[in-house]
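Participant: Structures incoming, each one as structure tokens.
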Structure I
């Protein structure tokens, strides 16, 4: 069974959704699943904003108070904790995810898409790494198993794998994706959002009938 997942590595619900899907797949130990990660950018125009934390950024973006933003982040962190993830929003660094997505496309070409997604998710949400920093991106790519020079090439050449990222985003628009995570099962069923494990299990069972 093939499962395609549109995701942005700076989307908190995408990391949560990844864990929920993994829990669902664990209930089918005798089945084979092919997972393909697809690029998506929640905010393609976002830029690095030194000195501004994610609380202030969201407050401005959503036109809400700083206190409301902090409360929203607290709720997301609690949900992440419920699936075994530690979100440290106090450490999160705002940056554009495009270069990271191009590195994910490189990793996909070598069968390491899922591993690269996990590393970037953890780096951003738990470790507070700057995914807009060249040396950080290269270090994380090498950690995934990619060659230093090939990751550096992607970071330095903005056209490398850009068409792959755009193709994923265009495809998302064509099939009506409005937000992420978005899961497509065998091109028959779709699940939008970080749904409960039971929802994924039910979807898989429907396809298996």
Structure II
């Protein structure tokens, strides 16, 4: 246990040294601030690191992760990240990234009591219920879960459009919300056909009168 922990610190020193060797001013520039164009909302799963799968550098993507990339307005952590990214950093794109073989989605289909995680995953169960006819018609459990991952990711992108933060931004400038799914078996990212780009993409009941 101690050795595996110390390995992380050694790896960090090696990484810092390699960056310094590549560019003597790398950390000087890094310390001067960030101006990312993207906010990434992804799953906490350790197999989907935002920077690595997109070949981006530190400072290029602002990241929020939680179990199963859930977007709910009662999550003050996420809402704070969203506000900071949109209002302060002025990101141009928000990417909601789900992934196949997602443990959270698998758990949501099941009926096991997983403690507080069960509460967190309840919204995924509601998505299943909303698309019950389509999902129940899929006989393969694997294909059913993959489709639910897609439907869930699309719904989370829609949830972002329902927030006051995003709608305030739309009054001033373009802001694009994308739905992506990562395949752990191939390493390939797929963009789903569900862009949320303006207030017209939000159901009328969720639109705010913003000055």
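Participant: As an exercise: helix-only ellipticity at 222 nm (-39500 (n - 2.57) for each DSSP H run of 4 or more, over all residues; to 500), calculated from one structure in I, II, equals -13000. Which structure is it?
Facilitator: Values: I: -16000; II: -13000.
Structure II accounts for this read-out.
Participant: Taking mean count of other Cβ atoms within 10 Å over residues 33-40 for each of I, II, which is largest?
Facilitator: Numbers: I: 19.4; II: 16.5.
Structure I gives the largest value of mean count of other Cβ atoms within 10 Å over residues 33-40 among I, II.
Participant: For distance in nm of label points 7 Å out along Cα→Cβ at positions 97 and 137, find whichever of I, II sits highest and give me its label.
Facilitator: Numbers: I: 1.5; II: 3.2.
Comparing I, II, the top value of distance in nm of label points 7 Å out along Cα→Cβ at positions 97 and 137 belongs to II.
Participant: For mean projected area of the Cα convex hull in nm², find whichever of I, II sits highest and give me its label. Don't jump to the answer; show the numbers that get you there.
Facilitator: Values: I: 11.7; II: 14.9.
Result for mean projected area of the Cα convex hull in nm² over I, II: largest is II.
Participant: Can you tell which of I, II yields 15.4 when mean count of other Cβ atoms within 10 Å over residues 145-152 is derived from it? Please list the in-between numbers first.
Facilitator: Numbers: I: 15.4; II: 21.4.
Only one of I, II returns 15.4 for mean count of other Cβ atoms within 10 Å over residues 145-152, namely I.
Participant: Further question on the same structure: So if we calculate distance in nm of label points 7 Å out along Cα→Cβ at positions 25 and 121 for every structure here (I, II), which label has the highest result?
Facilitator: Numbers: I: 1.0; II: 5.0.
Comparing I, II by distance in nm of label points 7 Å out along Cα→Cβ at positions 25 and 121, the maximum is at II.
Participant: With relative contact order in percent (Cα under 8 Å, 6 or more apart) coming out at 31, pick the structure among I, II it was computed from. It would help to have the intermediate numbers written out before the result.
Facilitator: On the way: I: 31; II: 19.
Considering all the candidates, the number was obtained from I.
Participant: Which structure, out of I, II, was Cα Rg over 2.2 N^0.38 Å, for residues 113-176 alone derived from, given a value of 1.23?
Facilitator: Only one of I, II returns 1.23 for Cα Rg over 2.2 N^0.38 Å, for residues 113-176 alone, namely I.
Any read-out appearing in this document is the output of simple, stated calculations on the displayed coordinates, not a laboratory observation. For clarity, every value in this text was computed on a predicted model and none was experimentally measured. Cβ atoms are built from the backbone, for glycine too; each structure is taken alone.
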